[in-house]
Structure P
Amino acid sequence: MEKTDASSIVDELGDILPITARVNSAGHLEIGGCDLAGLAQEFGTPLYAYDEATLRHNCARHLKAFSSRYPDVRVLYAGKAYLGLAMLSLLVKEGLGLDVVSGGELALAQRAGFPMELVYFHGNNKSAQELELALKLGVGRIVVDNLHELERLNQTALGLGAKASVLLRLSPNVDPHTHRFITTGLVDSKFGFPLQTGAAEEAVGQVLASPGLQLLGFHAHIGSQICELEPYRATMEALLAFAGRVRERFGFVPAEISPGGGWGIRYTREEQPPEIEAVAGAIADSLAEGVERLGLPRPRLVVEPGRAIVARAGVALYTVGSIKEVPGVRTYVAVDGGMADNIRPALYDARYEVVAANRVQTAPTQTVTVAGKYCESGDILARDVHLPRLEPGDLLAIPAAGAYCLPLASNYNLSLRPAVVMVKGGQARLVRRRECYEDLWRLEAD
């Protein structure tokens with residue numbers, strides 16, 4: 001059987017794999033000093049393994065990239081990408097704040113003892129109960145999306161004798177050139193106050209007249225997996241132009257400006273998104289130049305990376321169960337997971353690399369499609385990937401699986417959601433157990 005250089009796969013995939021990735025003497029892929037085949041044997045598959053060193057590296061790199069380019073920066077991790085108690089503990093130690101979008105994420109942050117003053121609460125339809133919880137917990141900011149929420153939040157704050165610190169979410173009508181399902185800043189969007197319609201200025205007037213609210217600034221988020229710099233420059237220009245108009249009309253000057261997050265990461269060999277330092281430079285330079293041009297005081301810059309912090313750190317592991325060759329058409333390799341733990345390929349046409357984790361030194365000899373086990377023809381994890389000739393029992397690893405896989409996971413076909421481990425220094429720590437069958441009916445009332 002033809003062999004390949006043990007280090008070649010790590011070199012080829014580069015910054016798609018975690019920073020600790022290497023091929024060990026057994027010819028297996030390992031991360032965080034842990035053999036992935038050993039993890040699969042100990043914890044079973046499907047399994048999600050997060051490399052702690054990569055998480056910490058990405059946190060520190062973001063802090064440095066922005067703080068070295070702008071004097072007052074707050075980096076918030078977008079919890080929607082992946083959230084758990086272990087992740088929250090790591091974020092506190094690394095000095096990041098947190099962006100949450102639901103009462104559930106907020107409650108988990110409280111459970112972890114996360115500093116509430118560093119929590120920003122987003123969402124386009126927060127319930128009265130969620131707003132009340134946020135105020136009682138003392139979250140740092142509530143990012144208001146619409147006029148109904150403004151009134152609801154004002155009444156809730158007055159009822160509690162509190163004053164809510166708010167940002168207004170604006171829709172700048174900037175095209176991020178990404179998948180339409182993760183485009184969020186166009187005028188035709190369910191998110192935010194459009195700048196083009198007058199709704200944004202109406203919102204400013206209403207919040208300034210609301211005794212239970214204190215307006216601190218403006219926020220936008222134009223999309224996710226954005227691989228260009230120009231959309232961020234355009235977003236900053238739109239936010240600052242609006243700030244200039246608001247100052248003229250209302251005399252209000254923002255203390256905070258946020259372009260959100262969404263910068264892309266590398267999932268495949270072909271993708272070449274800009275480095276975070278380039279993203280930080282585009283955003284920080286646009287802000288600094290804009291406030292100087294308009295004669296505004298420098299506001300705090302708030303950014304919200306999620307995918308860029310966590311995606312590369314996570315690797316999904318699957319066991320090959322069956323192989324089906326359709327002569328002249330396709331070879332299907334079926335694994336023990338799929339769209340129930342990673343719906344991104346079905347939902348967004350997302351693409352991934354695939355590695356035969358227990359046969360890294362075996363040269364690829366066939367092109368296959370990796371299929372999941374669920375009752376949908378669209379349950380495909382990766383199409384037309386080059387792998388060695390596989391057998392049932394082989395282990396496949398999908399890198400860059402740390403973001404938006406587990407948060408979107410389901411119990412489709414009454415499947416069990418996978419276990420999660422954190423790896424560091426050759427040790428694996430179980431941070432979320434695999435579900436059991438009893439979990440499937442635990443909430444049944446009859």
Structure Q
Amino acid sequence: MPNPYERTPEKIVAPPTGWLNTAKRLGPGFVLSASIVGSGELIATTIFGARVGFICLWLILFSCLVKVAIQIEFGRFTIYSGKTSMQALDELPGPRFGKANWAVWSWFVTHSLKNLQVGGIIGGVALALSALYDLGDNSNIIWTIVAASLTILVVSRGIYGPIEKWSIIMIGLFTIFTVVSLISLQWTPFAISGNEIASGFGFELPASALILVALGTFSITGVGGDEVLAYNYWLIEKGYASFTGPEPKTHSPEWLARAKGWIRVMQLDAVLSMVCYTLVTALFYLLGAAILHSQKIVPEGNELITVLSKMYTDSLGPWAEKAFLIGAVVVLFSTLLAALAAWTRLFSDAFGRFGWINFNDEKQRRKSIAILSVIFPIIWSILYFQIGKPGFMVIIGGALTMIILLIVVFAAIIMRYKWLPQELRPSRAFDLALWLSIVAIVAAGIVSATKYFVA
């Protein structure tokens with residue numbers, strides 16, 4: 001298999017034309033969608049809806065829509081330059097500590113703390129499996145070990161691709177199941193009224209006690225800082241950068257045409273995936289607000305999954321519990337697979353910036369990915385055993401994502417206004433969207449910090 005991280009003239013492919021040919025080249029954004037549904041949508045969004053009701057529907061939708069411009073800017077950078085996210089962070093202006101600069105070290109420290117978040121997800125998988133088939137007093141422990149072992153097996157043996165494709169199909173079916181649940185809700189005592197939907201667009205924020213939850217939810221719904229950084233690796237491994245060809249010192253018309261063509265494909269990929277995860281996010285939030293908030297039930301601790309199942313049993317009947325549990329296993333396990341595949345690449349690349357390995361060497365890169373694919377699930381399992389509150393763990397991880405988002409915002413500004421070739425500069429409409437994204441993320445950080453620490 002050719003090394004996707006090396007660009008040579010032999011790998012050049014003309015960008016597709018026409019909807020059908022373009023659709024065949026889509027994919028990285030949907031892999032990203034599979035990775036975020038379990039962490040941001042199913043857990044954090046639903047908990048947020050259960051706690052605050054409908055008033056923050058605007059925040060949920062805004063969070064999904066506003067960050068895609070930064071994702072596209074990162075994707076544009078990788079397609080024309082062939083460089084990874086860690087290479088980009090390492091080239092940002094600022095001090096260096098050892099061989100890597102401040103941005104890589106800041107990401108490394110913050111992302112290491114985010115092991116909590118994925119520990120919560122692996123706990124969610126164990127809880128769902130335990131609810132489906134209880135193995136006794138140690139059921140959660142046994143199922144956590146099973147989930148971790150399967151995740152290690154799939155990612156370390158390189159069979160991630162087929163499993164991820166199957167997971168995306170299952171997530172699609174689970175989304176349809178959720179749509180049916182929301183529609184069926186209208187024939188129950190929990191029917192959503194027009195006034196309740198309208199109250200979600202009053203641009204209100206929750207009380208200061210819930211700001212941490214709001215911050216965590218804003219950070220990880222839609223694309224978070226993690227997903228923006230991971231997206232570039234999926235673009236590279238899908239071939240977008242290689243197909244464009246090495247960047248020449250003088251940009252020829254042929255190279256520019258290829259770069260613009262593959263950037264166009266990437267933009268469509270990002271926007272379509274945004275539509276998908278925005279729909280799923282809104283569905284989970286509305287179910288949480290309508291069913292759980294009205295009953296003053298908040299999913300917490302080891303009751304997380306069984307409480308979440310009420311969103312389906314209260315709208316569709318008792319039979320829906322098993323269907324939900326199976327769907328939850330698929331969604332959360334898919335997130336585990338995608339998270340582990342992304343984390344192993346990001347950390348291996350960071351190790352390359354530190355000088356510990358040569359990330360560009362395919363043998364060293366594969367070895368590092370294989371080793372990390374064993375280490376991370378063990379860490380996640382231990383954290384879940386020690387803390388045992390998957391919802392809380394996911395929310396804390398989401399709050400930490402805000403730090404990574406701020407680093408990503410700074411990188412996007414440098415990419416757009418310092419590194420981007422003049423010939424590839426986007427339209428004014430895109431620049432407006434980019435700055436809306438930047439201002440929204442910075443404002444979210446400032447407002448949340450002010451309300452949390454001052455109130």
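Nothing in this text is a laboratory measurement; each read-out follows from the coordinates by a stated rule. As the structure is a prediction and not an experimental result, all values here were calculated from the model.
For helix-only ellipticity at 222 nm (-39500 (n - 2.57) for each DSSP H run of 4 or more, over all residues; to 500), the calculated result is -9000, so let me know which of P, Q that is.
It must be structure P, since only it matches.
Just checking, which of P, Q has the largest value of relative contact order in percent (Cα under 8 Å, 6 or more apart)?
Q
Work out which structure the value 41, 14, 7 belongs to, where semi-axes √(5λ) of the Cα gyration tensor in Å, for residues 291-362 alone was derived from one of P, Q.
Q
Out of P, Q, choose the structure whose coordinates give Cα extents along the principal axes in Å equal to 74, 56, 43 when calculated.
P
When mean projected area of the Cα convex hull in nm², for residues 43-146 alone is computed for each of P, Q, which one produces 10.9?
Source structure for this number: Q.
A value of 121 was computed for volume of the Cα convex hull per residue in Å³, for residues 227-322 alone; which of P, Q is the source structure?
The structure behind it is P.
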